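Quick note: the coordinates plus some simple rules give every number you see, no bench work behind them. Note that this is a predicted model, so its numbers are computed, not measured. Cβ atoms are built from the backbone, for glycine too; each structure is taken alone.
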Structure P
Amino acid sequence: MVQKNRNVVVIGAGPSGLAAGYKLTKEGVRCTVIEKGQLVGGISKTVQHKGYYFDLGGHRFFTKVAKVNKLWHEVLGSDFMKRPRLSRIYYNRKFFDYPIKPLNALTGLGPVESARILASYVKARFFPYPVEDNFEQWISNRFGKRLYEIFFKTYTEKVWGIPCTEIKAEWAAQRIKGLSLTSAVMNAIYKPKGKTIRTLIDEFEYPKHGPGMMWEKMREYISNQNKVMLNSPVTKIRVEGNRALSVTVENGKKELDVYGTDFISSMPLRELVNSIKPEPPKRILDAANALSYRDFLTVALIIDKKDIFPDNWIYIHSPDVEVGRIQNFKNWSPYMVPDKNKTCIGMEYFCSEGDNVWNSRDEELVELARNEIETVGLAESKYVEEGVVVRTEKAYPVYDDNYVRNIETIKSYINGFENLQTIGRNGMHRYNNMDHSMLTALLAVENLSGKTHDLWTVNTEQEYHEEQKTG
């Protein structure tokens, strides 16, 4: 248990920051949670418009982390529902089941393409890239160049906005290790005797009114005993020697200093380093400022049709359209849509703050989404009643050529402070899933009671295998 005389400042009210605040409050420890936005939930928040609920990104609640699973159920109780999982891939004007089923894959790809994939896979086995430095090399060595080109290249480059040859292999090793698509396709083409693939995640849990319901419940719980400050961006973190002393926030038109004995930060690592006063050494600032992010925006379309497609979401691998992923919020939860005779979908566009997509007027983006939903054959644009645009900053930390070196430089500096810990996806500039982000928060709180968890070792390596081989 954390000592009751602690006064903990938690920066950021996304999933990880709220998890830290919730655990501290439950243990009777004084804390202040500071959030720059007007809504809690960070990149997992839920937006409402005329009774429609938009989940930014589509966040499944599935975990093998017992601590996090217990927390979720404790917070939501009966408002946590089990939902069937259905997703597909749109490629070459066809829809493929995801995870792919053998018959579906063979029918969709055809015997000629299947033979090309097998030949490419065999070549990769005998003549692999000698160095696995980037995403393309890592994937091609394991699944063949042709399979990489079909089911990885286009979608991945949409997400990151850079060639796959510029994405570090570390990202692939963390995120693609248990991906079911690749092994399922190979299983469809060439299945070793006695091996079958069994999908584990046929269903997932989900809050009745989207993830925002979870975060609001946590905010309410914290606020009953402690303080949650909204619309309060942190502008300075004052340090002295190896200790953090206070943070300065913009609260309305005035600045306010918040003091604490301990600090837990989920704010973007680049912003954190630049907020520290006195200023860190130049090499630390240079490493932080070299970190880059990928943003995205959602165009939520309200469509005058009861049923459009049965999926929770569809990955769009086709280069013919700009949309990267399409969510069907009604299929995540029927409570997300107020009129059962209508449908609300989320057209997701991966972009970077300041680029042409990000800077487009909302009207232009709605028109683009209207046209593209018809192009992929899911709905006629004439049935679209209206659209709403929601932009999400710093959704994905980028793993570029200098990622490892920069993170190690910053990590060694931050670890030099005895009362400052960083947590969560942006707080560690690491592409963790929601449950692992929340786990870093729970472990950070445990560290306040004398534990020595290394938060940087928390990742997705063995937790998210969506399929396993049996036989």
Structure Q
Amino acid sequence: MDLVQSHADGSPHGAADDLARFGYTQQLKRTIGGYTSFALAFSMISVTTTVFTLFAQPFQAIGGIAIWLWLPVGAGVVLVSLVYGHLAARLPVTGFAYQWSSRIVSPHYGWFTGWNAMLCTLVGSAGISVSLASVFAPDIWTVPTHWDIALLAVIAIVIAVAINLTSIKAASLVNNVGASTELLGTTVAVIALAIGLFFFHHVAGPSVLTQHGSSTGAGVGFDTIGLALLLPIWTLAGWEGSADLAEETTDPRRIAPRAMLRAVVVSGAVAFVVYVVFAMAIPGKIDTTVNGTANPMVAIFSDHFGGWAADLLQVIAFVAMLSCLLANITCATRTSFSLARDNMLPLSKTWSNVNAKTATPMATIIAVGVFAIIINLLSGGFVSNVLAVVNVALYMTYGSTCVAVLIAARRGTIPDAPAGYFGLGRWLVPVTATCVLFSVAVIVFMIGPASSHVVLWYALGFEVAGVLWYLAAVRGRLRRGEAGPGHGAS
């Protein structure tokens, strides 16, 4: 049926009927179009959020040569986005990785993929709020403590939760403005700085691209490379949010794959250029800038253009970070909602309830905010630990989803997409196998460094919790037919 025809609640006939074939009735409002889907993914990635937060870390780990780590990471993420696009065109259901793995392998396998997908967005919300607070706390407190940072992060979470409670349309509108501001503002700032490189004196220049040696004196090795990888890996994450909002997208089979790939390519290119230009523009000694008390990017911009320009850059960064947090909480609620709708979580009935007026799972939105605040307070403002845990959960999700694709490809259980929609064809298996290897490599680098062993324990704790809940409840519910994809159909 034509997608422009609509039900009384505003959802397109074709999309709603398509959803019914997966066992669900249309509860969420379909208001997300092509640009909004891209903007959501772009905000989830949020180049500004990550580069502002972790600009110094690669220099402190192995030096300016770390810039080139963006290329293998970017290539790997593009491949993962292609596999995700293949699945999104065939299984356009909220809950993305959980739904895909459950339907093409089994709900038992899907639980663990969904558990990690939910964790990376839940903990990610805390991580983004801590990133925001870490950047802007010095503007409020002269010497902010970890608890000052945690307090500011909590305030940001409350604001994002309040906007999400209003409606998906309100959240999308705010996010569109934020994503557009970030893209335009970052582009203008980088162009101005790039032009200035021809006129500035005493800057690092192109030599920074091959400079090696930690600004803190550490040598280049497995440990330090892992720390340097945190920035590009954390930056190119979250683009899968376009697939997670499938049931609120007007034509998800077509829009989600395009939005994810575009967001990865655009964000990857922008992030690489931003980092290269700002690195080359470092004034004086690199160590002084990256080890200073001021945010390095703000210090660089202020040194070349003055305080007013630095203030403007901070405004752009604040809008970008708040939009990133807003988008992340939106996706966290949808993954949680999808698991609850299928009776896979404690108190599933509560978390799967959709408010008739706002068409949002209000209890879940509040719960996501509370969880993010708890993680925030437990982290004590240590942003690196939080972000590394998110990366592990995220690549557990990517890797397990890709393993599911390899199993399903062998079994022939991946459904076909209607003619004209995205697909990898004969390249599906080799691309997916490469993605599995890439995911394993990322996880090893995230938990391998000696300084990241605390991350390993956090990650193991989360995984053990998922196993225990599976053994205590999920396994029995699935065996009795009380849970799983389509169980919540009405």
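Observations, loosely collected:
- Among candidates P, Q, the computation of FRET efficiency 1/(1 + (r/R0)^6) of positions 114 and 402 (r between Cβ atoms, R0 = 30 Å, to 0.05) that gave 1.00 used structure Q.
- If you line up P, Q by relative contact order in percent (Cα under 8 Å, 6 or more apart), the top spot, with the largest value, goes to Q.
- Which of P, Q yields -22500 [helix-only ellipticity at 222 nm (-39500 (n - 2.57) for each DSSP H run of 4 or more, over all residues; to 500), calculated]: Q
- If FRET efficiency 1/(1 + (r/R0)^6) of positions 170 and 442 (r between Cβ atoms, R0 = 25 Å, to 0.05) is computed and equals 0.50, the structure in P, Q: P
- Value 37, 23, 22, calculated as semi-axes √(5λ) of the Cα gyration tensor in Å, assigned to which of P, Q: Q
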